[in-house]
Structure P
Amino acid sequence: MSNANYLKNHFLIAMPRLLDPNFHQAVAYIYEHNEDGALGIVINKPLQRISLGDVMRHLKINIENPDVDNFPVVSGGPVAREQGFIIVPTQNYTSHNDQDQLLAENDQVVISSSKNLLESIAQGEMPEYFIISLGYCGWAAGQMEKEITENTWLVAPLNTEILFQLPFEKRWRAAAASIGVDLNKLFHEAGHA
């Protein structure tokens, strides 16, 4: 696969027939894809019992911003569920002198695992938009491409409005609609010849 065919900075959108609870109706932001495989973070599955405040207390971060107790954390995928990631629009990202904590950076999005950034959020210095994730998704070399050819996933270009601004429950349908796919029609057509 040539570099032009890699799906870095795209969404993977689960087809309705994908029933794995980690990926059912999931939208994953692919932040790395090369000949060795792909890495992504599911962006539309909020955890039910964990808030950002819970994560900060676990990390022993002093909280001065009461909003963090109501801020959701998403389940980013089944790999390393204890690992946290912060996704921020590039224009809202302020360096916290830990460039080694940057996992991905492009003209639209920064992904960091910076405790300093979390501490800033806890103090009330919140970027306008951001996502906190626990865990990520990983695909071995060729695995994601195979799943796409088997119609397990749709692919759409990254859309930061969907990524940061839409409510979680609307992201799956909106990501599909961004490439002209109506998932309601796929539900009704599934299993018919």
Structure Q
Amino acid sequence: MPRDSQARQAERIIIGIAGHIGAGKTTAGKYLSSRYGIPYLRYSQVLSEWLAKQPKSKTRLQEIGWGVMAKGMQAELNRRLITQIKPKTNVVVEGLRHPLDYESLKNSFRSSFHLLFIDSPQRQRWERKKTKNKYQSLASFEAADSHSVEQQINSLRRSAALILQNEGSLHDLHAALDKAILRFRPKGDL
């Protein structure tokens, strides 16, 4: 029989979101937060706060993130993120990029943690970013997408509780996220 604290831990839901640039991670995180009232954390936010730097561009943020990974400081980034997750609360964590991100959250939250991997074809991801004026050209998008800090993302796919194919409309993405919540939390008590 689980101890009371273990039972309460299992009642909460921690959703980690991983995927490549433009797959829909931020859109998914914001939707889950607004629709279900789940607090929303981003790895990039924690990274910026930790290093007291507000990157002016995705490229600069990637360089900072790569510096953390390359210098073996990913565990510290995860520690800082986990300390921002309040006890007994649900949370959506967006931007997992490294296997250590998954391991840290899984070890900290056990059965309460669910990794959602959002996948989308590169051309469609580029079109989304182009529409939002995030990249000036396909070449700049491809350079960002192939940056060293992005190279571990596919390794998270095999750890995902659910792989969501985001190839349709925004409505389709929202419907898929609603189904994911039911899968992660069959009781629907969010």
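In this comparison of P, Q, the computed figure -15000 for helix-only ellipticity at 222 nm (-39500 (n - 2.57) for each DSSP H run of 4 or more, over all residues; to 500) is attributed to Q. Calculated for structures P, Q, relative contact order in percent (Cα under 8 Å, 6 or more apart) is largest in Q. If FRET efficiency 1/(1 + (r/R0)^6) of positions 70 and 150 (r between Cβ atoms, R0 = 30 Å, to 0.05) computes to 0.15, which of P, Q did it come from? This figure was derived from P.
The greatest value of distance in nm of label points 7 Å out along Cα→Cβ at positions 38 and 158 among structures P, Q is that of Q.
Each reported figure results from applying straightforward, stated rules to the coordinates on display, with no laboratory input. None of these values were measured; they are calculated from a predicted model. Cβ atoms are built from the backbone, for glycine too; each structure is taken alone.
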